[in-house]
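K.L.:
Take a look at the structures listed below.
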Structure 1
Amino acid sequence: MKELTERIVNLLAAGTPLDRRSLAEHLALRGAERKKLTRTLNQLTTAGTLERRRGSYRLNADRQAVEGIFKRTDQDYGFVSIAGREDLFIPAQHVGSAMDGDRVQLEVRQSSHDRRPFGVITAILDRARSHLVGVLRTSSEGGLVVPQDRFAGPPVRVGRTQNCQEGDLVEVLIEQYAERGHAAQGKIVERLGRFGDPHTDVISVLRSKKIPEAFSAETLATIATIPAQVENEDLVGRTDLRPLPLVTIDGETARDFDDAVLVEKQQNGNYCLWVCIADVAHYVPVRGAIDLDARERGTSVYFPGFVVPMLPEALSNGICSLNPDVDRLVMTAELIISPEGKTLKTTCYPAAMNSHARLTYTQVAAYLEDGDSEAVPVGIQESLQQMAELAKILMQMRFARGSLNLDLPEVEIRVDDSGRPLELVKIERNIAHYLIEELMLAANEAVAHYLTEQEWPLLYRVHGEPDEAKLEAVQQLAANCGHGLVLGKNLHQSLQQLLTEVSAKPEGRLISEQLLRSLQQAVYTPHNEGHFGLAAEEYCHFTSPIRRYPDLLVHRVLKQALAGAARNSAPAIALLETLGTECSYRERRAMEAERDLADLRRCQLMEDRVGETFTGVISTVTEFGFFVELDDNLIEGLVHVRALTGDFYHYDPTTLTLTGERSRQQFRVGMSLEVKLERVDTVRRRIDFSPLVIPESNKDEVRKKKTGPTKKHKKPSSGRRNK
């Protein structure tokens, strides 16, 4: 009942009155749940939480208090994530002392200007952090620690700086949180090193995200007892695949090899695909020391030139890694696939294998694309050709059912031996990348289907339907760029058609990125809701247990299923729900850590280029300005509205534009322009640009439209006239 009450209150917090039937539909209630809804509505009305008018319910004006998690932006305003509704905007003046990640209580109000709901934080229910990492700035009055996490909030005042100096990276214990007009107070508990030192940079990100830096003593002691090679007793009950010419295909710098593959085309035209995955579960028992450490990490974290592994190196690069010319234990998914790409049969079993070659993407592409017969061993060339043939079929089949091709370009940050950034290099994906990707997707989907068919509870990789309002923003962006997007029943096909249409055009990356932002974040859960992005009915992560804990969990379930163990569904699902939530959180934590350090390295590379000019494309427009992504290296920086001198700019969220009040000069997503690098703040990982030349055609076009008055800035900082 309590959960239903919270869902009702959060839903009505949007400000729209709803009758009982509409509430039931919004909350997806059926049968007995609808009777519970009636009782709950009566109780809430009697208690004064709700008021009923003409059959519709709304929150009592004096009771519109809800709870949620606050997410701060680097512009001081933020949003609160509330279960069952869209994130609620919190203006800067109503943030109070809330810090990023805090659980807060807030009142929902409506803007007198446009009736849109916004929040006012009234209480902090649970603090997300008691410590933070930042750079020390000293003065005669003591010191200020500027948080390195730009979303954390304002600096923290420290009275004594102990043995620390200006520019040191320190960890601070917050003793008194910020109040209106007063900075937070704290004390330095540890000096981490000098800001800008590559090793210190990594430590600071790990600390700020609460990612473990070292393995426990118990894990290290356990590792010492694990043999360095496969022993004879390990082979009992396993299929011997060692004679098969299985190979690994990875990047040049990879050291841990999860997967090995082989494809043989049969006389009837079907393909036999072997996907062999490192049997990590054999060496990591449930609730052992290694397992507890791996669970706490959830995933390996990949920084430029440095990895924080989920498993100790003796496992990840040693006995579990499918290194060439040594025996290894694996879990195998053997698939029979038709010439049309349909999986006809899946057989799973424990096996032993011996990799016949450690190949790189470059080598495989040199053979398959360039015909370099010396790039790979002769004995595996035919199998590689059949892999490429099968991968093409699988890709065509996947796209035909509506899978989205969000193949965005990537940039690699190359560093020297000490970890200092040297350059940014665009990564060109070749046929080998696509080949491995398709074979791994096929194996993941096949294992999910196999376990689902056997009615075993497992941790699915679920990707929900996209948010309708965000899809409308994609539709608007596409229209601004001259492309149509129909949002209806055939959504997969419409999105894929749009992606295909823009793939080779300048605006293609922007539209793909906007679409990516509109999609829900994929999560781990035992409740199968399908994978929207892949258009897959059942999907799980099976192929990377060395670096992802959910894959290890799937391996354990698969082993139970193959051993004929008794199912214990209810307790298993309850445990998997907890593990799914943990794994999803730790995956996001790792992604944020990787992004934070990558942003720092980009800033460090741009530090010496202040004053230079660049060409780029507007990637995002907001009320406080717009972000420009540079053409050469995909680095993104902000052009703040303050840099748009000589006019007052209005933001229109429906067209994603900023328009000058007098000049009618307009800035919109997808627009190309020249910018000057004005400032690089490495502490807060922020890059600021100013525009140089505004295309005259843009101003003329906007003048012709004679658009009416648009919505003014909500935020005081962006609503000023600049001279």
Structure 2
Amino acid sequence: MTATAHDAAPAPVLSPALRAFASAPERLVLIGVALALAAGGAVSLGIHYWWTVLPAAAAITVLAWRPLGPRAAATAADARAGAIAVGGTVVWTVVNIALAAEYVIVVRDPGFLTLSGLWLADHPHTDIPAAGAVEAAAAHASALPDASEAWNLAGDVIQPQGAKMLPATIAIGGWVAGDTGVLAANVVIGALGILAVYAVARRFLGPAAALAPAGALALTVSHIGLSRAAYSEPLTLLLVIAGILWAWRGVEQRSLALIAAGAIASGATTFIRIDGAASAIGALAGVAVALALVDADRAWRRKAAVVFLAAQATVLTLGYVALARWSTEYLERLADEAYALLFAYGAVAGLVGVWVLLWSPRLHVDLWLPAWADALGRRGAIAAGAIVVTGMAVLASRPLWTTVHRGTEAERDRFTNGVVEGFQAAQGLPIEPTRTYAESTVTWLSYYLTWPLVVLGIIGLGIATYRMVRRHGGWAVFMGAVMAPTLVYLWRPAIVPDHLWAIRRFEPATLPGFVLAAAAAAWALTGLARTPAARAALRRVAAALMIVMPLSTWLSIAPAEEYPLSGAVNVTSREMIGARTQLDRLCAIDPGRPIVLVGTSSHFGSLRVMCDVPVVLMLSSPSAEDLAEMATAWERAPLVLTREVDDVPWSSDPLVVVESRVTHSGYSLQRIPRTFVERSYSWYAGVVDDTGEVRPVHVGETLTTP
């Protein structure tokens, strides 16, 4: 079923409840995007409160409810499939909330993003007061009021790394269910991404058939694992796919409101990630091509292109402005990459703008592209699709003929080299510290989708290209938004290549794009069957296989290894289990007292946010005099926390006050993680006395020191 046919379906008489089920997937996507936009806007203005975010989200939803709502007449099949999509997603949400990560220790990005969300549940912005830590840290050269990379000092505040829309959005969960709500909120975002994929699939498949690609995405280890922890990619996926959905509909339905909504969604990715412009570039190019190809009034097409460009560029720019304000050092550290993306976006936006300005009755520039497409005809469109398939096949074959190393980047990327070398040694792989494994990026997709779906996805991209050349404008939107970031990261992922970490690059556009393209290919190929009965039977088989294939990646069989049968730990386990209890116990030792953290930076932000007290990080052993000066600066004796008993001047022998184990998935090169890493923590604590020595705290002791 084509999108146009679906939009033009006859209007049956359905009850309000059935109409609600039919429209529920798109309505829920709208509500989710509205909440994200409201939260991201409020935190950027420093007014992130429930009474600013929730009314703003409600206003966006009300304003967009009718313009963005489904215009196709609902059928019983729509209602039935919509109910299954929503019901299945609810089950997925409940199961994954039960296994949501406890990422409150900064091992990787979800640590500081989760902690930022916890902070925003009770504060209007993410600038965290140093609260005297700067003055206290002046006591010693190795004392710091911040921690490297994740927590950056800016004047007298600490700025967590990264863009703020995701922390601001998951903080909404804190208003509903406290800390547990913050930890669970990204699962809800992941669920909305599944519904967005369903809504896009319904543009070119029947309502029941659209369940297959949505189900395939839902069951990938990547989408499950990245949604359970506060990774920024599921929210980016939601905005990217919602942008495709609305822009696609806007082009086909001649709706400026939908065009503007698609522009805002695609541009707002910069409020989530510093590389959000990569997705925006593709969406802009795709919409411009789509508007040139469709058969519509020139004045409307020109106006639509200007609306999309202006709205997207404005929102995208505001995202980078917000990043510069609330994560200044982070943007400075990645300035080269950010400016390169901005330059690329500016170049594409400039070219599109000039091109659109030349769409006039006298020049007829807007007619060149459709004329070229018509000249190519059906055979030319097939050839264009074949070129895309061939190009993707060449990318997939790279492991057969090349091995990629960092080259000139190797010297300045020593940290990554050391990390990769450690992973290689742990897995018994050849030691090649500068290797990026970039030649295997298509293979990475197969870990989560399996090769049959990857092959179908590549064929589907060829089919999408064919349909685009045949002047189906919606497919131009899809190809632009999906292929721009896909090609960039397939060629050069620029990431530490362990999993699930590395697949983050492909979560927002590539993985959902591939499952959608695979569904298009499966339905096109099964449509070649001679009889309707055979076609229907083959499509049922194809739908079942689309769901079973990602499910098969949950298990791994390796007969030569000690444990020949193992599961994907990101599905079967709860990431960072034990971390929340550990932090709760550390904060309960002596609530309200400043903390001197000796020897480990991973807990700096955890203690500052969860205990809500000033923290100084000591990178070397402090003397009694150093600690006495810190106590003077704070005008209160601080609590000293350390895991290294010999690093502190104790007044008597200390005992372990908090003992904890935290478990998370292992680091795996070239495969889905199927082992655990268990970190053991033994904490010693004490309060600085008048001489600067540290009086040990013991379990159950009541502290009375001022």
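No lab work stands behind these numbers, since they all come straight from the coordinates. Model, not experiment: these values are computed from the prediction. Cβ atoms are built from the backbone, for glycine too; each structure is taken alone.
K.L.:
Output the label of whichever structure in 1, 2 has the greatest value of relative contact order in percent (Cα under 8 Å, 6 or more apart).
P.N.:
Numbers: 1: 9; 2: 16.
Looking at the calculated values, the largest one is 2.
K.L.:
Compare distance in nm of label points 7 Å out along Cα→Cβ at positions 162 and 426 across structures 1, 2 and report the one with the greatest value.
P.N.:
1
K.L.:
Identify the structure, out of 1, 2, from whose coordinates helix-only ellipticity at 222 nm (-39500 (n - 2.57) for each DSSP H run of 4 or more, over all residues; to 500) was calculated to give -19500.
P.N.:
Numbers: 1: -9500; 2: -19500.
Value -19500 for helix-only ellipticity at 222 nm (-39500 (n - 2.57) for each DSSP H run of 4 or more, over all residues; to 500) corresponds to 2 out of 1, 2.
K.L.:
Determine which structure produced the value 166 for volume of the Cα convex hull per residue in Å³, calculated from the coordinates; the candidates are 1, 2.
P.N.:
Label of the originating structure: 2.
K.L.:
Moving to a separate point now. If mean count of other Cβ atoms within 10 Å over residues 210-217 is calculated from each of 1, 2, which structure is the one that comes out at 28.1?
P.N.:
2
K.L.:
Supply the structure label, taken from 1, 2, corresponding to FRET efficiency 1/(1 + (r/R0)^6) of positions 322 and 482 (r between Cβ atoms, R0 = 35 Å, to 0.05) with the calculated value 0.15.
P.N.:
Values: 1: 0.15; 2: 0.85.
Going label by label, the one that fits is 1.
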